[in-house]
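Please treat every number below as a calculation from the coordinates, not as lab data. Everything numeric in this text was worked out from a predicted model, so none of it was measured. Cβ atoms are built from the backbone, for glycine too; each structure is taken alone.
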Structure I
Amino acid sequence: MVKAGNSERPVTITYTDHNTADASNAEFYSNLLYDSLHLDRMGMKKDALRYAYKGQQNLLKKGKISNPNILTVCDFSQPSDNKRLYIIDISNFKVLLNTYVAHGKNSGNLYAQKFSNRPRSLQSSLGFYVTKGTYSGTHGLSLKLTGQDRGFNDRAESRAIVVHGATYIGDEWLGGKMGRSFGCPAVPARYASKVISLIKNGTCLFIYYPLKGYLHSSNILND
């Protein structure tokens, strides 16, 4: 029994533990999250959460996820001047943080439309990632990611695709031009520490775009 957050009126909901829910319940639970958290008002596409939750549960069954309570979704069907990164506590029905996230320089301008797993492509890679530990690098505190989707993002570590803070994206760029990364899901510098603290060490991060070639071929979504 939980009380749904982000609602003008608290709603009490009874549900089956999502960590033991089978595939037949995955869509029901993701819809419950989406509707009770009013994620449509926050700009997220329903399919983004549906696929994110399904993949996260599949990774959990494979023993890839050590913290199943936190799910991060980057909804790249939205433009970069939208707050399209969502960190969700799926056990307690809360959106912990909603902020901007950059896509790769060669993925597109306002919208990300091209994706690649190739080194030096400067493009974002779609799919599921598991967060690892932190380190201090060129961009300060950064979070290592390991790509889980064969052929789509499994070169993330060798490409140094990480979560880091950036001064080229944030509220101050609204009405101008949000910056782009070399392929990393970069977040506003002022929120980098909070984002990384919330999602580090074994949570699932999903980069979504409604690309049929990915959705039909992802080894995580279709296992």
Structure II
Amino acid sequence: MKTPIKNIVLVHGAFADGSGWEPLFHVLTDKGFNVLIVQNPLSSLEDDVRQTNLVLDRIGGPAVLVGHSWGGVVITEAGNHSSVAALVYVAAFQPDNGESALHWIQTIEPSPESGILPPDDNCIVYHEKSKFHEGFCGDIDAKKAAFMFASQGAFYAKAFTSPIINAAWKTKPCWGCVATEDKTINPDIQRNMYSRSNTKITEIKGSHVVFMSQPELVAEVIIEATESAAS
């Protein structure tokens, strides 16, 4: 008899923090899952992977590792942790060895709504205020979007250019949620990455923060991963 996986670790992306996972957290915990949320420092790929590994060490058993946006790069490297049974990419980057997030974001012209700014004098990348709601989280309310803009993390540009060393999706089963209304990572970029890696793809109508606007649908994908990866 297979042992169900009850542990889930959530990894946020750039221009955000772990609080965005709250709706999905409640859906999953109400269904009996043990959920921990990584607070990425966003200072480098290495630092974010280290922080994710600390949470995986702490959770104490097999887990499904979930990444959103930049968090997809993080789980691609951190997914090599021995506790990780499966990976779930939510509107996320999924680079191969030697590839970076920057490589993939440049494969298709950005949408007019995208508001990712060039690095500032401190080499930090922020999202433009006037485009944040429409370009990043168009299907959540304006007050929540304003709070998210104000609380966005300081994302260091060097992280965006850091290549993957050992892509965990080559050895771990993967699921991917394509956000069909995404104005930050073009949905076709998501499809192109996931299709080459044998990732099981689910398309969900929603913005880049589909895990906030459609938490029940994203939860279904994660739960499928916990069931399929049970040992």
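What to note about this one:
- Structure from which 5, 23, 25, 17, 14, 10, 5, 1 was derived, P(r) over Cα pairs in 5 Å bins from 0, in percent, for residues 67-114 alone, options I, II: I
- Structures I, II were shown, and helix-only ellipticity at 222 nm (-39500 (n - 2.57) for each DSSP H run of 4 or more, over all residues; to 500) at -6000 was computed from I.
- Looking across I, II, the calculation of relative contact order in percent (Cα under 8 Å, 6 or more apart) that yields 26 traces back to II.
- Among candidates I, II, the computation of mean count of other Cβ atoms within 10 Å over residues 107-114 that gave 17.2 used structure I.
- When mean count of other Cβ atoms within 10 Å over residues 35-42 is computed for each of I, II, the one that comes out at 15.9 is I.
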